[in-house]
Structure 1
Amino acid sequence: MKKLAIALTNLLFIFTSAYAQDKTINYPTGELYVGEVKNDKPEGNGTMTYTDNAKYSGQWKAGIINGKGAYLEANGNRYDGTWLEAKKHGKGTMKWADGSIYTGQWQYDNMEGKGTMTWITGEVYKGMWRLGKKEGMGSIVWKTGDTYKGGWKEDEHEGTGTYKWANGDTYKGDWHKGKFNGFGTMKYTNGTVEAGLWENGRYKGK
């Protein structure tokens, strides 16, 4: 019976050593970790406080941020979402200290895929992103009431799209580097219509 008890105790020790346990780690560089640990590394759920007062609370794997968690920067910026190898990856929401908010897809710390950005200045963009810039199909509404819906490339109107001014004027057609380029139609509220070829934002004629 005594041997069985000793065997069970040893088995329990091996089992608990192999799986995450709550622990506090004070790193020589000044960081403080409180949470689950496996093999002396953060594993599972835990909170890391960094030397600049930034803080991460969430999931870890083998000492690296992985899974779901929230990171609060010292300047007030905050990201809530999924992580892959300590990078924003998957779906998440970034709230900047100035009040701007992005909710959508991420890839290796960049806004990538489908997402919505609301700036403190009042603009709202909904659409595709690539490497942190508007790229693909998307629409934006400015505080002035102007709107654009169509193609984007590196934060500029590109391809085909429609721009509507708050006063009712509308351009529908081709774009290149943020300007009317190619074939398009401009309709003014006074009834004037310019349809044909455009170059660098200027009407060249039919």
Structure 2
Amino acid sequence: MTYEALAQIIGWLAVAAFFARLLPQPLKLWRTGVPHGVSPVAVLNGLVSDLGWVLYGLGTGVLQVWLTAAVALVPCVWTAVLLRGVTTRRHVGIALVWLAVVLGTMPLGLLGAVLGVSVVVNHGPQVLLVLRQHDLRGVSAATWGLAIADATLWGCFGLLSPGVDLALVGYGTVLLTAALIVLGRVWWTSRSPLPDPEVELPAAVLEGLAYTPAP
């Protein structure tokens, strides 16, 4: 197998991992209705970034870019709709600022450079949320497990590209770091889960809680 053929295979596997990563989170939200730990800001920023990549791909005439981003918009919109109950005006406002930056850089010819840091804007809020919050029941571990594959494959593809594609290597590095942090927090918080208020305590326990020793 030639060097170029190996790079192409890794590239197509990276595309498949990218699309696969987008599905578990909305599926879990739809199935359970539990949004705890999922960042609306991260989802909305990702939606804006995908829109930006569509515009960038159309402007540069690169079919693979705008078509991939257009397909990615579907699960992103679905996730945003599922999170509408916990999305606040502040969340929307932050995403609108990112949208203004994306649209404002288009006439300046800087859209590609700005979108190059979108991986930080998209996943940074999710990392911050899982570090601050204990209840992460809504977070899909499958999404972030697939993110490891996504990050690794794109990083390898960037390393195998002629001259080394630093943008892809950077994307892989940031996404891999975010995935490891999120998965680590999900595992850690699962070791000491919050009590479920809907679960009835045994009668003996309730009796013990209600007992007050005489002075």
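Each value in this text was obtained by applying a stated rule to the coordinates, not by laboratory testing. Since the structure is predicted, the reported quantities are computational estimates derived from the model, not experimental observations. Cβ atoms are built from the backbone, for glycine too; each structure is taken alone.
Just a few scattered comments:
- Identity of the structure behind 1.00 (criterion: FRET efficiency 1/(1 + (r/R0)^6) of positions 102 and 134 (r between Cβ atoms, R0 = 35 Å, to 0.05), calculated), options 1, 2: 1
- Comparison of 1, 2 - label where distance in nm of label points 7 Å out along Cα→Cβ at positions 22 and 190 is highest: 1
- Which entry (1, 2) yields the derived value 7 for relative contact order in percent (Cα under 8 Å, 6 or more apart): 1
- Given -3000 for helix-only ellipticity at 222 nm (-39500 (n - 2.57) for each DSSP H run of 4 or more, over all residues; to 500), calculated: source structure among 1, 2: 1
- Origin of the value 1.59, where Cα Rg over 2.2 N^0.38 Å was derived from one of 1, 2: 1
- With FRET efficiency 1/(1 + (r/R0)^6) of positions 54 and 126 (r between Cβ atoms, R0 = 25 Å, to 0.05) derived as 0.25, matching label from 1, 2: 1
- Distance in nm of label points 7 Å out along Cα→Cβ at positions 78 and 110 from the coordinates reads 2.8; which among 1, 2: 1
- Here mean count of other Cβ atoms within 10 Å over residues 30-37 was derived from just one of the structures 1, 2, and that gives 16.6; the source is 1.
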